[in-house]
Structure formats: structure tokens, C-alpha cells
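These are the structures in question, set out in turn.
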Structure I
Amino acid sequence: MTKRPNNPPKFHHFIPKTYLKRWLDDSDLLYIYNKKSHNIKPSSINGQYFGKNHLNTITYPDHTKSYWIEELFADIEGIISPALNKIALTKHKLSKEITYDDRLFISLFVNVQYWRLPINKEVVAKMIKSGSFATIRSSMRDRKTGEKLADEVAKIIYDRISKDKFFEKTYPLMLALSKYLKEDAFEGLHDWHFYFQEPGFHITSDNPILYLNTPTADTVFMDFILPLSPSVLLISSKNPPKEISPKLSNSLNILQICHANQFVAGCNKGYLDAVSNLYNENFSNKPLEAVEQYMFNEIFNPS
């Protein structure tokens, strides 16, 4: 259990620091490219770029505040941190040391990370509106008898509480964790492939998971690209490329910038400057779908 601060921070990271710290350079700085201003600035790991004030704060009807959702995210980050650290530091010759347990912990990171992103708020809102207690693998029961409530009664309760801000803020976490109650939840992990680069120049962003198709709760482990560090890239695909060439790596970094909402992070200022210039000159005015179609073909349909 993560130690609770006496004064809970009001700034809540939606990209956890346990992930971002892999992009720190030897001076404990990472470099942030702002798509809106086209500037690059150095930042500490505590920089306020990948979060929002009171993103996960709950305000009760009596106006008191609670931070237990943020604390739960912190607990999950503590659980996944050892696996993230291990894989981020793995070299190609040691890749066989990545165990199935490591994949399970990374799957928890992927699942929680995707649903908690503010950029996916509308996707989550649609899921809440069209969903039910069954969507999050839960049910309502009679307090006295313990019997499951009839579907029509449960729907009335769901429709009422699903309109509450409290439910909206907790839903991404409930949705992510409910995945692990499915018998076939981890079937897609067999199609996960790790690629190693030395020195590493992979960059990341405030929207770091590049999906071939918008995922559902059932497909969140399928067909995506995620940098786990400047040196390690995770690709989920049934037909993955044999290797990630420098040219393909540059293409993926440009796609990472295209995919970002606003902020992109790298560990090398010179490289981030070069790849962001390429983005500005050739891709900033192109529809994201067009860029994805071209670049995803190289990853998910290699020749």
C-alpha cells in the first residue's frame, strides 16, 4: 500500500511518474514538446504537464473532499512499478527474462492507463450511457435476502447513479479492473512482442498507446503500440514486424506526436527537436487517420 501524504496533492497525473521517469536524462530532466506552442522545455518528473488539478478528487454533497480514487491509482502504480522498471531496463539479450507475470503487470498498466486518459472521456461517457452493472462485471443484490435484483430494477438504479460525477470518476478504474474477472482476459498477451533499441530514442506523450482500432473493454490488449522506455517498445500484433528499423522508429515517433493531445516527452532534446520539426513540416496539417493508415501498415501488415 502506498504511503499516504499528509497533504494530498491537488495535481493528479494521468500519465504516472513511475512510467515517465524512464525518460529522465542524466540530469534528471525530461524534455517536453508542446504541440500548441511548438516549444521544447526541460522539466523535472514533477512538472505539471501530464495531469490536471483535482482530476480524481471526489466532492461530496456536504462539500468535503476525498482523494481515495487518486490513492487507488497510486496503489496500482506501486504494484506495476517493479515490472515497468524491469522491462524498461532489459536489453535484447536478456529479453527471455521477461516472464508471464511481468506481462500481467504490464497489462494492468495498459488497461488502467487507457481508460483513465482525459482524451478518452467521451469514449468512457458513451460506455457509461450504454452500459450496465454487467459491463463492469458487477450486480445489485437485495440487502436482506442477498438475491440478485431483477434486470429492470438494476437498470433503474444504474441509470440513476451513472449520472453522478462520483460514478463518472470511478468508472475508468472499475472498467479496467473488471477485465481481470474474465476467463479469457489474458488471451491477447501471447501476441505481445518487445523490441529493444540501444541507444533508445522512443518518445512518449499524453496519449501514449497507439491503437490500430478504438478498443473496447474486451479488445484493450489487442493491436497497439506502446513505448515502455526510450529503449523498449511493446507491440501487440498477431503479425508483428521482425525488427524496428531506425526509419520505422522515426515514423512511430512522428505518429506519437500526431496522436498526442498536447504534450510529448523525450529524453534527448536534440532528437526531440529534430523529430518535432519533421512533424511540423510534413504532418501537422494532415488528418490523423491518414497518418495512421500509412504508418500502421508497416507495423500490423509487414511484408
Structure II
Amino acid sequence: MFYRFAAILLFTLLPGYLTAAGPTVTFAGTSSAPLENPHDLKLSPDGKYLFVSDVGNNRIAILDPGTLELIAEFGSDHQSGTHDVDFDEQGRAYVADTHNNRVTIYEIEGTRATLVGELGERIRGPEGVLVHPNGRVYVAGAWSGNVVAYENGEVVGELSGLSSPHDLEVTSSGDIWLSDAGNDRMLLLSPELEIKRQLKGEPYDFNGVRYQDVLADGTVIAADKNNHSVKFIAPDGALLLVLGTGRPGKGPGRFTTPEGVEVMGDTLWLSDSGNDRVVKYTVDWN
């Protein structure tokens, strides 16, 4: 009861952020695995494993999504600055191997990973990767300030003029939300990388927005890194709630530079990066 109350109290202490009736969130646990600056995370296609981009350890750490215990890991012998991971329809993992200026591709069998390919043309410092249902792979080059679309390994599209772009997540309609972190905004893109919508300024007041997840109804949950908070945004753009105090901290409803977001049903996983941990919450969507 205390954790549920604490989370609700954090929302009521931030009336400037709370603009619509939203879900309630209850703290449900934290990892004890030896992580260092974990970033984005993704459930395996079968839901059995939580793949965590463990930046400081140059690897993908594989956690039990229920207990958050470390099960396995891969990549530490060849990755450098691992930031993001996504899966294609065949279950292959695409990993943003940031400091090596590439996306590495792996065949996955349970928790075993075999390197089978890479993408790297026209990107530097990739920090976001999306395998789209249309078969294309979209990569955000944080250092090159662009998003590049690949099809069958070839570049077929590019959006430039961005500032430290990060995560890309697909909506149910096929459009793509992009966190344009250096410009403190989120952009809704078409699959052809045309800008359709922008979220910037009030009431969001993003400060280095990073990774995100998009629900089937269009709700976006985004980690607002330098505001030490996680923001829930309705499909119409209304800011539903803010989880976090706006100041660095550690404990239920508190974060230090959060990065990664993953949602499945009523469970929300977050990378509390500055505290070197993954945390889990239960969400009541009302």
C-alpha cells in the first residue's frame, strides 16, 4: 500500500504536469543484477526474457522479466556501448552497437545469440533501432543526427537535420514515434520518414527525452532523462501523468536519468540508468 500511495502522491505533487485522468502505477520490484548504465530494453518475442542494453558492460543482459534476475548475456567480446535492441518476425535481434557505428544482427535460440550480420551505412553512433512490420529496419544515428531506413541491407530512406535522435517505436497504424533527444521533442514520422506531428514545449517540457514504448491504443510512455521522470502521453497528446519528482533519486517512483521503457499488459519495466538498475511497476489502466 505504501508504494501505491507513494506513486500517487508524486503525481499530485506535480499539478502542472497532470492534465488528464490517467492510470495509477505501483512499484513492483528492482533488479539486483550487476548492470552499468542500462538503456533500452525489450521483451523477447515469446515474452520469456527481458533483453537489456547494458551500455557500461558492452553487452545485452538477459533478465527474467518476473524476478529481474540475470539469466545470461552476450556481446561483451565485440560490442562497445550497447544502447538498443529490437526483434524481427523471425526472432532475430538487432542491437545498436553504438561506439562501433553499427547495428549487429543475431540469430537467437533461447538465450544463445549468434552474430550473423550488421548494418552501418550512413550512420554514426546509432542509439535507436526499429524493425518495422513493413520489413524495413530504421536506425537513429545519434552522432550523425539522422534516421536511416534499410531494406534488404540497403539504404532506402533518410531523415537528416536531427539532434541526437534516439528511440524509434512503431504505432498500430505503422507510423513511427522518434525521440529527437537533442531538440527536446518527439516526432511522429510516416514510414517514408515524413514528419507528421511534433510534441515539444508545454506541457511536456522534455529535457533529453530518450527511449519509449507505444501501446496498441496509441498511448506513449517516454523516459525524460534529464527531468528524471517517465511521462505517459495519451493518443490525443494529453499528458496523462508523470512518474518521478523531477529531481534525481532512488526508490519507488524516483529515478536518476531513466532511459529504457517496455510495457506488456499491466507490467511496466524501466531502466533507471543512473542507479544502474531495472525497475518494475504494475499499471492500473482504469
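Remarks
- Computed -12500 for helix-only ellipticity at 222 nm (-39500 (n - 2.57) for each DSSP H run of 4 or more, over all residues; to 500) - originating structure among I, II: I
- For 17 (relative contact order in percent (Cα under 8 Å, 6 or more apart), calculated) the corresponding structure among I, II: II
- Ranking I, II by Rg/Rh (Cα atoms, Kirkwood Rh), the structure that comes out highest: I
- Structure from which 0.05 was derived, FRET efficiency 1/(1 + (r/R0)^6) of positions 153 and 233 (r between Cβ atoms, R0 = 30 Å, to 0.05), options I, II: I
- When FRET efficiency 1/(1 + (r/R0)^6) of positions 33 and 81 (r between Cβ atoms, R0 = 25 Å, to 0.05) is calculated for each of structures I, II, structure II comes out greatest.
Bear in mind that the values in this text are calculations on the coordinates, not laboratory data. Just so it is clear, the model here is predicted, and its values are computed rather than measured. Cβ atoms are built from the backbone, for glycine too; each structure is taken alone.
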